[in-house]
Structure P
Amino acid sequence: MCDDCGCREKWPIDELSDEHAAMAALGDGIRAALADGRGDDARAGFAQLAELLDRHCDKEETGLFAVLREEHELPVEVAGALADHKGADRLVAALPEEGWDDAVVEFLDGLDRHCRREERDIFPATRVAVSDHGWDRVEAAHRAAGSTR
């Protein structure tokens, strides 16, 4: 994850970035479990990932993305990220029993790409795109979603 632009000085961005790293680590564990034939461990790891992803998306959708949309900033990037979120929800809900392993790896690959786009395209731009009042609203959304910061 990026540490060069200073966007992580805003604690909601730092928190979202930390969650991206946690999801990547869970994904690596799921892939390793699948490679080792530990399907139960892979499914348990995926359940943890899905729970984290749900909370993470809630923070982004009610916080940062909502503010960016209201402030008319990064419309293409936000629309793409929101479409990814809806697609992820559908994919998680429709994972097939037959071919689950391959479907999960494909899902994880897409999640990795999505997180990289947010880290590269959206988060750095927030330093100048979000107003001070907007950051107050982003922080409030994170707290409402259970942030401890």
Structure Q
Amino acid sequence: MRARFETGRSLGFTLIEALIVAAILGVLASLATAKYSDYRERVRVSQAVTEIGALSVTISQYALENNHTPPDSLADVRAGGKLDPWGRPYQYFNLVNSKGNGKARKDKKLNPLNTDFDLYSMGKDGASQTSLMAKTSRDDVIRAGDGRFIGLAQDFDP
């Protein structure tokens, strides 16, 4: 206390020092928020990969029990209302019973990703197109190569 009376200065923070500390804390908070958001997105993708893998096994088992014919819809395997981690229904299309490849998901060379069925999540943006090259399809979580690949469309390389 004695030092305060002799010099006439307070030992506390000045307004400028307090503003600098607040600015630093704001920058750190924004960096932490961005990292947390990225982490949550990776967790959602991982969850979608796991769920698509499990659904794929269920659908394949159904096909084995029904003359190698996949179900017409996810409802046939009691997964009709199943939502992906972003809160949207999983997308399913039976390729065995369809005529032509018009609705099938396609790779860079426009070849169908699967021969039996397509199963995917439309990802974070909730939008998708049949071609994986479309910008709206890059964040989709897909099943390709008849189940040999399950992951982000942007990571698929045939």
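Worth pointing out:
- Calculating mean count of other Cβ atoms within 10 Å over residues 28-35 for structures P, Q picks out P as the one with the greatest value.
- Which of P, Q leads on mean projected area of the Cα convex hull in nm², largest value: Q
- Ranked by relative contact order in percent (Cα under 8 Å, 6 or more apart), structures P, Q are led by P, which has the greatest value.
- Mean projected area of the Cα convex hull in nm², for residues 12-59 alone - highest-scoring structure of P, Q: Q
- Answer label among P, Q for the case where helix-only ellipticity at 222 nm (-39500 (n - 2.57) for each DSSP H run of 4 or more, over all residues; to 500), calculated from the coordinates, equals -13000: Q
- Each of structures P, Q was scored by distance in nm of label points 7 Å out along Cα→Cβ at positions 92 and 140; the highest score is held by P.
- When mean count of other Cβ atoms within 10 Å over residues 20-27 is calculated for each of the structures P, Q, the largest result comes from P.
- Value 48, 15, 6, calculated as Cα extents along the principal axes in Å, for residues 36-75 alone, assigned to which of P, Q: P
Where a number appears in this text, it was derived from the coordinates with a stated rule and is not lab data. Values in this document were obtained by computation on a predicted structure and should not be read as measured data. Cβ atoms are built from the backbone, for glycine too; each structure is taken alone.
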